[in-house]
Structure P
Amino acid sequence: MTALRVLFIGGTGVISSASVRLAVARGIDLTLLTRGTGRRPVPDGVEQLVADIRDPAAVRAALGGREFDVVVDWVAFTAADVRRDVELFEGRTGQYVLISSASAYQTPPARLPITESTPLRNPYWQYSRDKIACEDVLVAAYRDRGFPMTIIRPSHTYDRTLIPLSGGWTVIERMRAGKQVVVHGDGSSLWTLTHHTDFARGFVPLLGHPRAIGEAFTITSQDVLTWDQITRALAAAAGVEARIVHVPSDQIAAYDEEWGASLLGDKTWSAVFDTTKLRALVPDFVATVPFETGAREIVAWYDEDPARRVVDDDHDRLLDLLVERFRVG
């Protein structure tokens, strides 16, 4: 049986790196097209081509006349990116896969759990509106010309390098110093975190799957926690207890527009997902990494090298300001 020929545009990021390893383990003939600046190692047996996907002439020169069973773009963020990809790969691939975002779903959601039939609308966050525009280009290409597309909507996916709190290591450092940290809202909204190896278990089997064409799939774990629980899990992994101050998301937005947009456009609202549609095509999909385990991986990775433990002084001062303004007692 001939191996599936797959091109990843990107492949060294948080989400994609685990999918690279699993694809190779499952015998996929994998090629990465990157700018050559990725910091994560690539497994043996993966062909690497160097070109900037935003330079179509360079991409055509790198690919020559090659065709692929599947092309996955991990780094398409605007409608223009997707239009470029359709022009590059129409007639050269049996499946084009866009990595979109679960933040494209209706925000706030009218009902839970969120499914693939939940409307796409996010009036708060430009990132999400751009992902919706990406999807619109693909849906039109599929409807008008049968362009063989699949849309993937991951939610908050992490690896050992990614602390799922604004400020990253700064928050861990504050907790270890006994300082209070900020959690948006009252800390009780529900959030789904997915380890990147779990995402890969749902994603890789969709590559080359004929029933995935023309469809969209949510890929998340069922690991649902409150933001207070997430913060406390990270504190426990760091060997301390979290001292939490709750601050309304709109107040955070008044102090920091970028942080506020990511909250009001995504993390403020409970996000619980139904993955029935995915499991119909990937019946053995199950997420196996709880966040408590992931939190220990994260802290251990940062503790391995002092150079990784970077404190953002501006964010630290912002947290001091918010704590002083909103703490009770």
Structure Q
Amino acid sequence: MNERDNIKKALSEVLDPSIDKTLGESDAIRYIGIEEEDDKKTIILIVGIGQEDDKTKQKVKRSIAKILKIDMGYMGVKIEFEPLKKKDSILDEGKKIKYIGVASGKGGVGKSTVAANLAVALKRIGKKVGIIDADIYGSSIPTIMDMEITSPKADEDEKIIPFVAHGIPLISTEFFLKKDQPLMWRGPMLGKMLNHFFYDVKWDDDIEYIIVDLPPGTGDVAMDIQKLIPECAMVIVTTPHPSASHIAVKAGFAARQLEHNILGVVENMSYLSHAGETLNIFGEGGGDTVADRLNTDVISRIPIGQPKSGHHSIFDMSEEIGVSYLGLANQLIQDV
């Protein structure tokens, strides 16, 4: 059991008086971060509570501080509270949504383009699909989908209304920022934004698939996704180049360590068809290397190309690459 697990276990018996349940019973510990400076550790928490009144917050905060500072010896505690909000979300029990995470080891391999085109392909074959752009630092789904960036709106229940492109509802950090504004958040804020995407967005009741565009690498967001949707199945994206495949293997092992099912590997920018020849611009074998190391298969090889439809990133069904994405979508429907 690691340090975060020990903390979570120790705090699981803290009572939330507003609902007469422990934090463990309500699964209220949303995030645990550890800051260390000069060998002194401060614990950072996001905790869900039933009622956000001052009295409840103070009682829960005092109980947590006693355990962490007195019993466990930590120097400091920082707590941010948020409503539990377990009802009326896509995470409600009974919803039969299938989650497909699109992950990569490094940026620049076309992961988000794969995620967007996969969602469009699923839509074209009649599936109800949504997109969560969880690549919070490098959100690009709205740009790929050729969307105007405007502020989100809410319904009468204060639920965020998702944006729609190509008939697909989606949500992204990009809609919450001013143009060209960098995102400079630490772990707790990332977790809070993810919670908004899952709990506070008014997703359609008939959605069958949610494509989750994950950030490259193996940071906080990947672990938060595991907590929110442990059943999320993963597609690992790489290019043929060794530098991409080497790190994609790490992303795959991280997904497996988090107990996600790996559906397979997509080798993006696999080759270029030119004048009757197949040109391996980025080398060969990267997808096979990743698949072999992860004991899975290369489920699609997407060539290099520019959409003929006039769109800069979304391929039409009549194009070779568009057909490749339709094949990928059909394959994943069977595997999921």
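A few comments on the model shown:
- Distance in nm of label points 7 Å out along Cα→Cβ at positions 249 and 273 from the coordinates reads 3.2; which among P, Q: Q
- Computed over structures P, Q, FRET efficiency 1/(1 + (r/R0)^6) of positions 169 and 241 (r between Cβ atoms, R0 = 25 Å, to 0.05) reaches its largest value in P.
- For 53, 32, 21 (Cα extents along the principal axes in Å, for residues 153-264 alone, calculated) the corresponding structure among P, Q: P
- Label whose coordinates, when distance in nm of label points 7 Å out along Cα→Cβ at positions 177 and 193 is calculated, return 2.2 (choices P, Q): P
- Computing helix-only ellipticity at 222 nm (-39500 (n - 2.57) for each DSSP H run of 4 or more, over all residues; to 500) across structures P, Q gives -9500 for structure Q.
- Entry that produces 2.1 once distance in nm of label points 7 Å out along Cα→Cβ at positions 9 and 25 is calculated, selected from P, Q: Q
- Highest-scoring label, criterion being FRET efficiency 1/(1 + (r/R0)^6) of positions 209 and 233 (r between Cβ atoms, R0 = 35 Å, to 0.05), among P, Q: Q
Since every read-out is calculated from the coordinates, none of them should be taken as a lab result. Everything quoted here is computed from the prediction, not taken from an experiment. Cβ atoms are built from the backbone, for glycine too; each structure is taken alone.
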